[in-house]
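Computed from the coordinates by the stated procedures, all read-outs in this text should not be read as laboratory data. Predicted, not measured: the structure shown is a model, and the values here were computed from it. Cβ atoms are built from the backbone, for glycine too; each structure is taken alone.
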Structure P
Amino acid sequence: MKAASGMVVSMHYTLTDDSGEVLDSSREGDVFSYLHGHGNIIPGLEKALEGTATGFKSKVTVAPTDGYGEKNPEAVFEAPREHFPPDMPLELGARVYADGPNGPITLTVVKLTDTGAVLDANHPLAGKTLHFDVEIIEVRTATKEEMEHGHVHGEGGHQH
């Protein structure tokens, strides 16, 4: 079987940045599985895996436009202290959550100010070229339930 829309692809991967720093890896744990053709992974990686089969190994480089997008300078803004819960400690690098127009969003504290904090709503990997070292472990047909839900279910079925 080959990776195509409606197939479940299970793989091991290691993700690094331009400097070679490991950002994420499945190699020491369970395989990562996704439903191909349903936007479950970044577009550049999914495109590179189209048509691959069990045993395929490759190094894939994904530009920001095909990954998490370019950094949007308008997504960086200052928020006054009163917009945070009074008991919340503000720390550099902390992740905070807010309601956005399309649901919850995650923001990163990138600077502390005298009156609050500067927040960045960009994905932490926005603007970065991503380097994947991938190995396809299995390709299988998705179940009817997985297709209806648009994502892979774990062993034993629906688990969310």
Structure Q
Amino acid sequence: MMLRLDTRRIQPLVRTPAIERNGEISPDGRWLAYQSDESGQSEIYVRPFPAVDSGRWQISTTGGTRPLWSRNGRELFYLSPMDSSLMNVAVEPGPTWAAGAPAKLLERPVPYMATYAGRTYDVSAGGQRFLMPDYVTPPNSNAGPTSLVVVQNWFEELRRLVPAN
């Protein structure tokens, strides 16, 4: 779906019988990366944006979920559903789609969370670091977290810890 800011209307982008999710627009605004199960398993696809019906390219080759563009638009990242490894694809920015083959960037960096459909990682502005969850609970365990810390009124706490003068 897309929210048009000029009209405040929501409009569908990709309409197929498959489940599409986790759409990400490239930094230059030309490309939409998303995951779809149209092949029978989740894969990563790219389409031109906003004219999504004018082309479609499959990016992942053995499954893929949760796409993410690098800040400069020269890489597209996604998770391998086989082992949760972080994959990357080199992208040549421009008016026509040009990309390399997928390659494994990090081995099993993110615990597989089949029940959560959204992206749970991000890349730094320089593209050299990733922010990812780190879970102590084994992936096959049904045990949840043992505690949760909630900080209320954190602006006041920040002012107390870092005085203005």
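Assorted remarks:
- Parent structure of the calculated result 12, given that relative contact order in percent (Cα under 8 Å, 6 or more apart) is the read-out and P, Q the choices: Q
- Origin of the derived value 2.1 (distance in nm of label points 7 Å out along Cα→Cβ at positions 2 and 26; candidates P, Q): P
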